[in-house]
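Below you'll find the structures, each written out as structure tokens.
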Structure I
Amino acid sequence: MIIENQFAVGVIGVGNMGSALVRGIVNKSGIEAKSIIICDVDKLKVESLCRDLGVVDGVDANNTSKLADLVILASKPQNMPALLERISKSIKSNQTIMSIAAGITTNSIESVLFGDIPIVRVMPNLPAVVGEGMSIYCGGAYVGDTDLERVRNVLDAVGICLQAPEDLMDAVTALSGTGPAYVFYTIEVMIESGIEMGMSREMAEKLVLQTVFGSALLAMKSELNPTDLRKEVTSKGGTTDAAISHLKENNYTKIVIEAILKARNRSGELGDLN
């Protein structure tokens, strides 16, 4: 079904992540808008994307999956069993199934669909909305080079992507999939501290957002690792030393690691389709 670099993409579910993928595919993948078919229970979201981007309304999951070479399942994990049941008879072995549902394994999807269906499990994250996502993918038992090329084409349009073994996917979900929420929560708390010290919310927000953005950019571009960068700005007896010492004394490292491990464990629990 592939003609040169063009192939049909079906996106089932256009919430935050699904719509981010659709926009990225249209804007950066080189795939024509008319080759992108979408559906969602929220018809207003579908109508809006079709109007704004020129993509095609697939009407429902069954029809959307029939029309696509790459079928993206952007459903919540809890809704996956019902969705897979609906599309199972429509899927063929020359199609690629890309699932972004947290915790759902390639093997569990293969067990529901008929035949040797190529399944690629992906964990993207929310910065995909602004084209700066981090996506990790792994292939199931029947995945070939063409399947991985289709998936990479889409993921490269919304950020960067890396391949990893499936036994790390729950950890990936906890660290980068859920990671933006940890950053946002830290940003919230930092802003509140600025307000407590007498700043307006607007001023505190501007200070914090630029500080976080600049720090992340520095960490990515510097030859120093994050630990060394922290040490560079931590003078003994200074303001940074006072703050970091307080965090260490109150088990900050332990709290953060335990929180991320909780997320990993929950991802594993979500993987049961039964």
Structure II
Amino acid sequence: MIGVVRVAVAALLLVACGTVGDARRTRVGSSDIAYATLGTAGPVVVLESGLGEDMREWRAVARALAPCVRVVMYDRPGIGRSAPRPGTAPVLADDVATQLADLLRGIGMPPPFILVGHSLGGLYVQAFARNRPQDVAAVVLVDASSPLEPPGVFVSTVPPSPGTIAAAENAGIAPSVAALLAGPPLPPVPLVVLAATDHGDTPEREALWRDVQARTAALSPQGRLEVVAGSGHFIQTDRPAAVVAAVLQVAREAGIDVSRCSFAR
């Protein structure tokens, strides 16, 4: 079924181009957060970007999903159109999850949510799911960071510039991983882990990455790995149909009706 959906979504994406509406800002705690929403009915799908990345990377996915669901994208403090983040303290996954929960509540988005996290955003949505299992219907991880990675193996050889938000997020990875490993387990919700194949790395390291992703999928009894052949790290831009199909699949597995999308039936 997921392959059929992917083909239909790929056709839809041919007309799903352009910008994703105007971002708005809202106050969350002490931060002004930029966010955008698409769709008017159905479950709420939350898209979480990777290290230092803004919401624009989700444009194709969001536009394709909008006829079926309500999509929420946002920029974390210091990124994109959100206000700067004061200070240089490490960004911790638990804090990002708490701020996201406050944002969703503040803009009137009801749980349970389908959480979609790319790269470092995968750690953030896992923190959300582990700490708020009652608010989560399903999870999709998009070539995501995992607490099961061998320490230091997949660290970038070009560290972020000191004082940037990317540096603060990077500094928070190790303590966030420790907190995830010591905290509650991932809830037993539908989970799809999408793994890219083309990171420009050695065959041995590519194989190790896929093994980490497979073990991450096993964190939920309803989890499974899907290898997205030919895609680089940004699957949501290289193969957006694969992400859309995964979201619709976990929605169905969670008992959510997404038949409003003709290609999802």
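Figure out for me which of the structures I, II the number -14500 belongs to, where helix-only ellipticity at 222 nm (-39500 (n - 2.57) for each DSSP H run of 4 or more, over all residues; to 500) was derived from the coordinates. Structure of origin is I. Taking 1.9 as the value of distance in nm of label points 7 Å out along Cα→Cβ at positions 45 and 237 derived from one of the structures shown (I, II), identify that structure. Considering all the candidates, the number was obtained from II. When mean count of other Cβ atoms within 10 Å over residues 125-132 is computed for each of I, II, which one produces 17.6? Source structure for this number: I.
For which of I, II does Cα Rg over 2.2 N^0.38 Å, for residues 69-220 alone, calculated from the coordinates, equal 1.28? Answer for the origin of the read-out: I. Identify the structure, out of I, II, from whose coordinates P(r) over Cα pairs in 10 Å bins from 0, in percent, for residues 37-140 alone was calculated to give 15, 52, 29, 3. Only one of I, II returns 15, 52, 29, 3 for P(r) over Cα pairs in 10 Å bins from 0, in percent, for residues 37-140 alone, namely II.
Mean count of other Cβ atoms within 10 Å over residues 53-60 computed as 21.2: which structure among I, II? Source structure: II. When relative contact order in percent (Cα under 8 Å, 6 or more apart) is calculated, the result is 21; to which of the structures I, II does this value belong? This figure was derived from II. Look at distance in nm of label points 7 Å out along Cα→Cβ at positions 61 and 253 for each of I, II: the largest one is in I.
Tell me which of I, II gives 7, 33, 39, 19, 2 when you compute P(r) over Cα pairs in 10 Å bins from 0, in percent. Structure of origin is II.
All of the numbers you see were taken from the coordinates with simple rules; none came from a lab. The shown structure was predicted, so the numbers you read here are calculated from the model rather than taken from an experiment. Cβ atoms are built from the backbone, for glycine too; each structure is taken alone.
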